[in-house]
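Chemist: Down below are the structures I want you to see.
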Structure I
Amino acid sequence: MGPETPAALVRGAGLFAPVLPVIGLCLWRAPRQREIAAMLVAGAWALLTLIPLNLYASHAGWWSFHAEGAVWLGMPVDLLLAWALMWGPLPALMLRLLPVPLLAGLLVWVDVIVMPLAEPVVVLGPRWLLGEFAGSALCLIPALLLAYWTRAGQLVHARVWAQAALAFGLMVVLPLAALDVRPGPGTAFAAAQVLALVCLPGLAAAREFARVGDGTPLPFDPPSRLVTSGPYAYLRNPMQATIVAVYLVLPPVTGNPWPLAGALVAFAYGAGFAGWHEGGRLREAFGRDWEAYRSGVRSWLPRWRPWPGRTPGTLYVASDCDMCRGLGGWLAARAPAALELRPAAEHPEVLYRLTYEVPGGVRWSGVSALARALEHLHLGWALVGWALDLPGPRHFAQLCADAFGAGPRPSREPAEDGERREEAPARDAEV
C-alpha cells in the first residue's frame with residue numbers, strides 16, 4: 001500500500017460514515033414532508049457555517065487540513081460535505097428517536113472521538129477542543145434547533161428569517177465565493193446598499209408566507225392558505241425574481257460578467273421546473289382561487305397597481321386624532337385597492353394604535369399597520385412599506401412617531417363592568 005492509502009481511507013470512511021446512517025433511516029421509514037424540510041434547513045445551516053468555521057480554525061491553529069485533490073480553500077470537499085451531513089440531515093432524522101439535548105450531546109461526543117482519528121488528513125492543534133466547542137455552539141446546536149422547530153411546525157417567523165439567510169448564502173454568496181467574484185476596491189458599501197434594495201421584495205415575500213400563510217418558502221413546509229398579499233399582489237414569483245435581479249446587478253458592482261450566467265440559470269429554473277412543479281401543486285391545493293390569481297398576476301413582470309382580488313385589508317383610524325384623520329384622508333385620496341378605511345371606535349376591541357387587519361384576525365399596529373396600508377397603493381409605495389416594516393427601521397420610525405404625538409391612545413372608553421360585547425378573535429403578526 002502506498003503512502004497515500006491512509007489519507008484515502010480517512011476520506012472515504014469520513015464520507016460514508018454519515019451517508020450510510022442517513023440512507024438507513026430513510027429506508028427504515030420514508031421521511032415525511034416536514035422531515036425533508038428539516039433535513040434541508042439543518043443541512044444548509046451546517047454547510048454554510050462549517051465553511052467559515054474551518055477557515056478560522058486553520059487561522060487560529062485549532063486544526064489544519066493536509067489533502068490533495070477535491071480541495072477548496074484548503075478544505076477537502078468530501079469531508080466538508082460529510083461533516084455537514086453529520087450535523088444537518090442526520091440529526092434531523094435522528095430526532096425521531098432522541099430528544100434534542102441527548103442528541104446534541106451524543107453528536108458532540110462522537111465528533112470528539114472521530115476528530116483525532118482523521119489524521120493525517122486533519123491535524124489537530126493543541127487547542128482543538130476550543131474549536132470543537134465553537135463549532136458545536138455555532139453550527140450543530142442551531143442546525144439541530146432549526147430541524148426540531150421545522151419538524152414541530154414551531155416558531156415560523158424565526159424559521160423564515162433563517163431560511164431567507166440560508167437561501168441568500170446558498171444561492172448567492174456560496175456561488176460567488178466559488179467563482180471568486182467580489183466587489184471592486186471601494187465599492188463594497190455601495191454594493192451592499194444595492195443588494196439590500198434588490199433583496200427587499202424577496203424578503204418581504206418570505207415574511208408574508210409566515211405572517212399570512214403560516215408557512216415558509218420551502219416546498220415541503222408551505223403556507224396553509226393561498227398568499228396573494230404583500231409582494232404577491234404584484235408578482236407571482238417575487239423570491240425567484242429577486243435572485244435573478246441580484247445576479248443582474250452584480251456585474252456592474254463587481255466588474256465581473258460571470259454573475260450573468262447565474263441570472264440565466266436562476267431564470268431557467270424558476271420559469272421551468274419551479275414554475276411547473278409549484279403551479280401544479282398550487283392548482284391542486286387551491287383550485288379556482290389559484291387560477292383566478294394566476295390570470296391576474298404575472299410571473300416575472302410586476303404590476304404597478306396591486307391585483308384587485310388580493311387579500312383585502314381593513315385599516316382602523318382614530319377619528320378623534322387630527323394626525324390619524326389626515327393620514328386616512330391621504331390614503332383614501334389615492335384609491336387604495338382592496339383596502340377599507342374604518343373608524344377605530346367601530347372595532348369590537350379597544351385599539352390603542354393605528355391598526356390593520358386581514359380576514360382571519362391577523363393584525364398589525366402602529367408603523368407596521370401603515371406599512372401594510374401602503375401596499376394597497378402602488379408598487380412604489382409598497383417598496384417603501386416593505387422597507388419601513390423591517391425590524392430596525394420599523395422600531396426607529398415607531399419611536400419617532402411616538403415622540404411627535406402618534407403614541408398609543410384608546411380608540412374609545414373601555415366597556416364598563418358588566419357590559420357585554422362581542423370580542424373579535426385576532427392574532428398579532430410578527431411586529
Structure II
Amino acid sequence: MSGKPDTVLGLDPRTVLAGGASSPVRTGHAVGGEPFLQARGSGAYAYALDGRRYIDYVMAYGPLLLGHAHPALCTALDAVAARGIVYGSTTPDEIALGERIRGHVPSMERIRFTTTGSEAVMSAIRVARAFTGRDAVLKFAGNYHGHFDLALLDAGASAQTRWAHHAGIPAAVTADLAVARYNDLASVDAALERCGSRLAAIVVEPVVGNMGLVLPQTGFLEGLRTRAHAAGALLIFDEIITWLRLGLGGAQGRNGIRPDLTTIGKIAGGGAPLAAFGGRADVMAVLAPDGPCFTGGTHAGNPFAVALALRTLDWLESHPAAYSEMDRRAARLAAGIAAVLRSLDLDYAVQQLESIVDFKFRSGPPSRDYDDAQRADAALFAAYYHAMRERGILLAPSQNEVMFVSTEHSDADIDETIAAAAESLRRLRAEGRL
C-alpha cells in the first residue's frame with residue numbers, strides 16, 4: 001500500500017473513478033487537500049487506511065443513527081442473506097414494515113418502497129403530477145431532493161448545478177420548476193403567481209439539513225399547506241434526513257403538519273439501500289397497477305434491506321431513552337462550541353435540534369434561507385475542516401452539511417470534539433484568519 005492518503009495499492013482513484021469518487025462531496029473538492037479514504041467504521045468512529053481513529057460526525061450524511069456496524073443490525077446477517085438478497089416478489093416483511101412505518105407516520109396511508117431517496121422524491125413528484133394532471137413544481141433554494149433533473153436547480157448539499165444546460169438538465173425541465181426562498185411566504189406567493197393553475201406540488205424539507213441546519217419559522221409550513229391546497233396542488237415533505245432523526249414521527253409529527261405525500265430514506269434501514277414514498281390513499285391510487293402512473297424497481301423493498309429496517313425500528317422502539325440521550329449529548333456539543341466561539345468574540349450562531357448540530361462561519365442570527373447560508377466564509381470552513389481532521393474529528397467536507405450525533409457517541413467523544421474545536425479555532429485566530 002502506498003503511504004499517500006490519496007492512493008490505494010499505488011492506484012490513484014481518479015484513474016478509476018470519474019472525478020475520483022462515486023459522489024462528488026467525497027472528493028473534498030470544496031475544502032481542498034486530500035480526500036478522506038475510509039477503511040472501516042465502528043460505533044461513533046471512522047478509521048482511515050493507516051488505522052487512525054476519527055470521531056465521525058458525517059454518519060453517512062445522517063442515516064447512521066445507530067452508528068457504524070451496530071450489533072442490533074449486524075448480528076447473524078448470514079441467516080438473513082441465506083434467505084436471499086433479492087426476490088422479485090413481494091414479501092411478508094415488506095408488508096409488515098409498511099404497516100409499522102404508517103403507525104409512526106399516519107400521513108403515509110399507502111406506501112411504496114424504492115432503493116434511494118432520489119427515487120423516492122422523483123416518484124412522489126410523478127405521482128403528484130399524475131394525480132393533479134399538472135406539470136409545475138415549486139421547490140426551495142438550498143433544499144436537496146436528490147440528483148434527478150428537477151431536483152438539482154438551486155439545490156443545497158454538494159450539488160453544483162448553477163448552469164442547467166451545462167449540467168445536462170434540459171431547458172424543458174426548468175420551465176416546469178419554480179424556486180422560492182425558504183421561510184419566505186412572500187417569495188412563495190410570487191412563485192405561485194408565475195405557476196398559475198399549472199402547479200402540481202410544493203416539495204420542501206420541513207427542517208432543512210442541506211444548507212446547514214435551518215428551522216422553519218412559525219407559520220411557514222402551515223402557510224405552504226394552505227397555499228398548496230388553495231391552488232389544488234399537493235404538499236410533499238422530503239423527510240429523507242428528518243424521519244427517525246427527529247423521532248419516530250419525523251418532522252411532521254414534531255410540527256403537527258400532515259402533508260399529502262412524504263418521502264423517507266436509508267436511515268430507515270440503518271443505512272441500507274432502502275427508501276420509500278407514501279401519502280393519502282386517494283393520491284397513491286394513481287400508481288400502477290391501479291392507475292396509470294408507473295414507479296418500480298427490482299431492488300425496491302428487497303428482503304435484506306427490509307430486514308435491517310425492521311431491526312432498526314425494533315431497536316428504537318425498545319430504547320425510547322435513546323433520543324433524549326442523543327439530544328443531551330448534541331446539546332452539550334452545541335453549548336461547548338458556542339462557549340469557544342464566545343471566548344473568541346465570534347458572533348456565530350450555533351444551531352442544534354435533536355441529534356443535529358451546526359454552525360456557520362458567518363456573524364449574526366441563525367440562517368433563515370439559502371442566501372444566509374451562502375454568506376458563510378467557505379475558506380474559513382475549509383481551514384477549520386482540516387484543523388479538526390488533524391485532531392481526529394471527521395466532519396463532512398462541505399459547509400452546507402451538518403454534524404450528526406449517533407446513539408454511539410459518548411460524553412468522552414463530545415468532550416474530545418469540543419477540545420478539538422477550541423484548539424482549531426484558536427489556531428485560526430493565531431494565524432490571523434479569524
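Chemist: Just checking, which of I, II has the largest value of relative contact order in percent (Cα under 8 Å, 6 or more apart)?
Modeler: Comparing I, II by relative contact order in percent (Cα under 8 Å, 6 or more apart), the maximum is at II.
Chemist: To continue, here is another question. Taking distance in nm of label points 7 Å out along Cα→Cβ at positions 194 and 210 from the coordinates of each of I, II, which one would give 2.9?
Modeler: Label of the originating structure: I.
Chemist: For the read-out log10 I(q)/I(0) by the Debye sum over Cα atoms at q = 0.13, 0.18, 0.21, 0.22 Å⁻¹, for residues 306-409 alone, a value of -0.43, -0.85, -1.18, -1.29 was computed from one structure; give its label from I, II.
Modeler: I
Chemist: Once mean count of other Cβ atoms within 10 Å over residues 106-113 is calculated for all of I, II, which comes out largest?
Modeler: Going through I, II one by one, mean count of other Cβ atoms within 10 Å over residues 106-113 is largest in II.
Chemist: Given a value of -0.71, -0.87, -1.23 for log10 I(q)/I(0) by the Debye sum over Cα atoms at q = 0.10, 0.11, 0.13 Å⁻¹, calculated from one of I, II, which structure does it belong to?
Modeler: II
Chemist: Where does the value 24.1 come from, among I, II, when mean count of other Cβ atoms within 10 Å over residues 354-361 is the thing being computed?
Modeler: II
Chemist: For the read-out helix-only ellipticity at 222 nm (-39500 (n - 2.57) for each DSSP H run of 4 or more, over all residues; to 500), a value of -10500 was computed from one structure; give its label from I, II.
Modeler: II
Read the figures in this text as sums done on the coordinates, not as results from a lab. This one's a predicted model, so the numbers in the text were calculated from it and none came from an experiment. Cβ atoms are built from the backbone, for glycine too; each structure is taken alone.
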